[in-house]
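FYI, it's all coordinate maths here, none of it is from the lab. Given the structure is predicted, the values throughout are model-derived calculations rather than measurements. Cβ atoms are built from the backbone, for glycine too; each structure is taken alone.
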Structure 1
Amino acid sequence: MLYSLLAIFALLVLLIMNEEILFKRKGVGSIPAFKQLRFFLFAIVAYYITDALWGFLDELPDKMPAYIDTAFYFLAMALSVFAWTHFVVAYIPQDKAFRITLTIIGTVILAGGVAIIITNFFEPILFDYNENAYHGATARYSFFTAQMAMFILASIYATIVAFKQKGTMRRRHITIALFGFIMIIAILGQIFFPLAPMYAGGLLVGTVVIHIFVVVDEKNDYRKRIQNSEKELVVAKEMAFTDALTGVKSKHAYVEMEQEIDRLIAKGEIHEFAVVVFDLNDLKGVNDRQGHEMGDKMLIACCDLIREFFPDSSIYRYGGDEFVVFLENGAFEDRHQRMDAFDHQVEKNLVSDGVVVSTGLSDFRPGEDNAIRAVFSRADLNMYSHKKLLKAMQATHERLSTGKPS
């Protein structure tokens with residue numbers, strides 16, 4: 001009965017620690033060699049079950065159930081070794097020769113274990129029950145020796161390579177080396193103390209090491225990679241949604257804002273806002289006469305002017321020389337005063353060689369407008385009317401400054 005307690009305890013610890021992996025919880029697919037690790041853990045579950053049952057069955061007068069369970073015990077052990085080799089070659093896949101060697105050894109141990117177990121039913125070469133007591137036979141020592149040789153090979157290889165690696169790969173090799181050394185000690189204990197659950201204890205400590213170094217660390221690394229990806233996505237989005245020249249929001253940002261406002265309009269959740277359309281006059285002429293560098297300076301000066309009067313509003317570069325400002329809250333309340341002040345500054349610029357910007361304002365009309373596009377269209381029309389007025393004023397100023405008759 002006491003023999004079974006460690007196996008039951010180890011099984012519970014394994015199930016609790018690795019519940020996400022065993023039952024494929026969300027987010028564990030990022031763990032490297034996930035499928036192989038899951039296969040390995042299920043093989044250990046099978047081993048623990050046979051080991052726990054043995055403690056109960058060995059106390060029964062009829063030893064046949066204990067004999068059958070012992071056969072499955074060795075089979076589960078061989079299967080766990082086979083699964084472990086597949087996990088290792090998937091977890092540290094760099095050296096092809098090592099991968100092939102370890103895979104062959106794992107397959108030989110599984111196939112040899114199955115052959116020995118089957119043979120044992122006819123000739124007790126692995127174990128036997130003489131005088132109603134368990135006794136190990138010669139093949140048992142060969143079986144354990146083969147495992148120990150494999151773990152020694154894997155541990156030495158992983159330790160040597162770990163010194164040559166850095167970061168994640170070093171941690172992975174150290175994990176394999178630690179697990180191997182733990183199992184070497186456990187196997188030695190099982191050889192010399194056949195009735196003690198030494199192998200189960202080794203698997204318990206080994207799977208804790210794997211959980212710490214593989215599951216926890218790798219999931220943390222995955223979270224960091226996701227966070228870095230999200231940060232990169234935010235930066236990329238900011239770049240795409242920002243006009244590189246002027247620093248105001250781009251046409252892409254305007255389209256996204258437009259979709260959100262249309263959604264609010266459809267749900268009846270927005271009632272007051274206005275749109276102002278700005279157009280920089282004579283940009284093409286300046287580009288043609290003075291070059292695009294001067295045109296870029298005009299665009300930046302235009303944005304600076306808009307920011308001066310609308311510092312609390314979102315500004316979008318809608319086209320080459322066209323900008324849009326979305327007004328809500330306080331900016332909406334004093335929109336007319338701001339527009340008057342802006343237009344007054346533009347009229348001053350007409351006579352001082354400052355930037356000349358045409359403007360058009362339009363308010364949202366609840367019940368009439370079903371999209372922001374309607375508001376924009378009215379503001380655009382108002383802007384063109386203002387542009388004609390500014391051109392007429394500029395023509396008058398040029399005529400007066402040159403002294404030409406009307």
Structure 2
Amino acid sequence: MLYSLYELGHMSVAPLRIAALMQSSMLRSPLNPMGDTEAGRTAAAAADLFESMTRRYRKPVWNLPTTTINDVEIGVTPKSVWSTPWCGMLHFERDPAALKAARGERVDPTVLIVAPMSGHYATLLRDTVNSFLPDHEVYVTDWADARMVPVIAGRFDLNDYIDHIMGMLRSLGPQTHVVAVCQPGPAVLAAVALMADEDDPCTPATMTIMGSPIDARKSPTAPNLLAEKRDIDWFKTNMIHTVPGLYPGAFRRVYPGFLQLASFMGMNLSRHVDAHNSYFQNLVKGDGDSADKHREFYDEYLAVMDLSEEFYIQTLVEVFQEYTLANGTMKHRGRNVDPARITKTALLTVEGENDDISGIGQTQAAHDICVNIPEQMRRDYIQPGVGHYGVFSGRRFRTEIYPRVREFMRSFHSNASRGVRKLRVVGQD
């Protein structure tokens with residue numbers, strides 16, 4: 001019912017949003033003498049603010065048309081090379097001819113960046129991908145919005161998520177490097193442990209885990225405390241709703257993206273209110289650069305996706321309530337998940353000093369459970385002065401974190417048997 005009411009509210013305000021767009025366009029017209037007055041700029045700014053706060057934010061585009069290698073601009077094309085109804089794996093393919101001219105015969109490591117499936121689209125990692133592009137063959141998980149997946153496609157839970165990660169790593173082949181950003185850390189670690197247990201040749205060369213709840217008991221944050229405080233029935237009753245008939249995934253039970261967004265914004269409500277107030281003031285002053293930065297951030301931040309009920313509930317129980325990976329009781333389709341089986345994959349953990357989502361120590365816990373990775377194959381880094389998003393985006397990520405990740409991967413990368421990759425493409429049924 002809540003989901004339907006949300007959709008009804010959005011549709012009911014649509015005429016007002018259209019009127020606000022018309023008002024803004026009219027007031028900003030060079031033919032309107034009121035446009036350059038303070039009253040005109042204030043009215044136009046109010047209309048812009050109303051429109052931005054009531055808009056439906058769609059899945060953003062990647063907008064990474066080029067990268068630069070040795071001062072040579074290289075064209076980049078994102079291509080889907082592996083897919084199921086629940087996820088596509090994108091390859092950010094660099095122009096081969098320009099690439100050879102820029103770097104010669106150098107073979108770049110292949111990296112799979114596993115994006116969070118926690119409310120935002122994979123494009124939230126745009127800055128992460130952009131940083132990796134000059135030095136790597138970059139692949140990214142592009143998880144599907146559950147409201148867009150028809151019920152006939154079946155369920156999707158944490159076990160399926162782990163299966164997807166293993167499937168993509170096997171498609172990419174040996175000597176791949178995997179990076180887990182935030183939420184997928186436990187699933188990626190579990191996938192690597194299962195592959196190591198099988199002595200799978202496609203077990204990744206390195207595993208980098210960034211700002212992730214490997215053991216959410218350490219330095220618990222507000223989301224961790226909420227998960228502990230409420231029992232699972234409370235979450236099922238209050239957080240799970242049915243997708244309305246407007247979408248391909250009609251009648252699927254989901255954790256709606258708009259609820260997760262409300263939770264995120266509620267954690268720092270005053271900061272968001274101040275940001276929108278500054279946006280309004282900048283529009284009035286005509287500070288287009290500052291207003292554009294605000295739009296760029298919130299166009300991404302306010303675009304949200306739904307999660308399937310089974311994935312959300314299983315993740316909540318195993319990661320945030322029972323801590324099964326950390327305490328050694330996690331199972332995948334009846335198999336024990338034993339991180340101690342990992343012996344050949346190097347491990348790097350990265351945390352932000354001011355992370356208010358995954359507290360200090362939660363990611364470092366990976367070292368405590370991966371007890372058989374040799375000491376010389378381990379790294380840990382805490383970035384001073386950054387919060388959760390600063391772990392994978394922003395100036396300090398680009399200048400301080402990424403160089404460490406790059407050198408870590410290079411330290412454990414072998415060019416042996418690295419020919420042109422031929423991926424096994426998995427199509428949708």
Structure 3
Amino acid sequence: MLLATLLAAVAVSAQTHVRIWQGGVSNRVKVENVGDMVFADGNVTIMGQQYAISTIDSIEVVPEINVEYNGTTATVRVPKAIEKDVTVAQDGAHVTITNTNVSNQVELVVRGQSQDGSLTYVGQYKCTFIIDGLKLTSLRGAALDIQCGKRVALEMTDGSVNSLADLTGGIQKGCLYCKGHLEISGNGTLNITGNARHGIATKEYLQIKRSTGAINIVKAASDGIHCGQYFQMNGGTVTIDANTTADGIQAEYVMLSDDVTPDNSKEDNGKIMIKGGTINATIAHEDCKGIKADSDVMLSGGTINILAQGNGSRGIQTDGSVTMSETDAPLSITIQAAGDKCTLDECAADPHKSMCIKMEGNLDINAVTTLNVTATGKKAKLIKVDGTAYLHGNSQYASVLDCLNIIP
């Protein structure tokens with residue numbers, strides 16, 4: 001069976017490729033490299049690789065917009081198949097792409113570098129950004145501004161090093177901002193310098209996939225990573241530098257129109273879920289948290305290393321409960337509370353102490369390979385539970401709990 005059969009209704013060009021989806025993971029192949037797809041004995045062979053047809057979720061043809069930065073300018077190439085839907089506005093290396101299509105995915109491959117450039121994408125349907133050695137500093141706002149309220153995939157090409165920085169003093173919400181659901185993957189490196197507010201900000205959820213390499217928040221004038229709805233980490237390494245002046249990772253509720261009541265129709269609203277990967281965070285500023293959630297913090301795998309050295313700082317803080325298990329992977333937690341009492345004016349009524357973990361709800365420890373919490377700051381505390389701590393037989397953790405009502 002020829003590839004041409006699959007692409008009968010598609011204008012094929014060098015800016016089109018095929019994605020073969022299996023179990024939520026895809027293999028991306030350029031159309032001109034595919035040649036024939038040979039079907040035999042329940043299998044299909046594409047570019048010498050054999051796939052069992054029963055394991056393929058879908059094979060789709062995706063048009064590819066290419067954006068290449070070169071100093072003070074950028075080159076944008078749009079495939080003919082989608083020219084009628086796509087508008088490009090450009091001022092030097094500041095590019096805005098508007099896509100009016102509401103039924104087919106598009107992918108954007110972004111490369112090159114500029115010290116005065118940005119990319120804004122406006123769309124109404126899910127899309128994918130592939131960054132491949134992108135080094136972009138914006139002097140006008142966000143470096144990458146994705147104005148799409150749907151699922152947005154951000155893939156780093158394996159081995160690539162990518163860096164984004166935004167305008168100091170700008171009104172943008174983040175150096176990298178996504179209006180919708182952002183999913184990051186790919187074994188590359190992404191360095192973020194948030195000069196105005198957050199490093200990475202999403203209006204809805206943010207997921208870091210298992211295949212992700214490294215995300216480094218080099219600097220943030222507010223939170224390192226700030227999410228509406230929820231934050232989920234399945235893999236990769238996230239490093240929050242001491243130059244982050246607010247919380248390391250924060251997830252807040254999506255509210256109803258009254259701006260007071262959490263929208264319970266939103267899945268996992270306000271939660272932080274760590275299922276794998278590594279978080280390294282240094283919290284150097286007063287009254288800031290390494291991990292902060294409006295709802296529950298669910299730790300079911302991975303490695304978490306937090307140094308809370310600002311006065312009144314906390315390693316983990318939530319208005320909900322904290323659960324620790326090894327449902328997804330071994331779990332290792334190391335937190336040091338090294339700060340003193342908060343001295344900010346807003347802390348005058350409650351000059352709270354630096355603390356490793358603080359929750360308003362319950363603590364439920366089912367399993368942890370490593371749980372090291374130390375309080376080295378003046379009058380710093382270990383763990384405070386406003387609700388009840390359940391240890392499920394893990395009595396070896398009892399000595400680190402700075403709370404009452406422990407139920408073994």
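Given a value of -500 for helix-only ellipticity at 222 nm (-39500 (n - 2.57) for each DSSP H run of 4 or more, over all residues; to 500), point me to the structure among 1, 2, 3 it was derived from. Only one of 1, 2, 3 returns -500 for helix-only ellipticity at 222 nm (-39500 (n - 2.57) for each DSSP H run of 4 or more, over all residues; to 500), namely 3. I have 3.5 for distance in nm of label points 7 Å out along Cα→Cβ at positions 144 and 376, calculated from one of the structures 1, 2, 3. Which structure is it? Structure of origin is 3.
Supply the structure label, taken from 1, 2, 3, corresponding to relative contact order in percent (Cα under 8 Å, 6 or more apart) with the calculated value 7. For relative contact order in percent (Cα under 8 Å, 6 or more apart), the value 7 is produced by structure 3.
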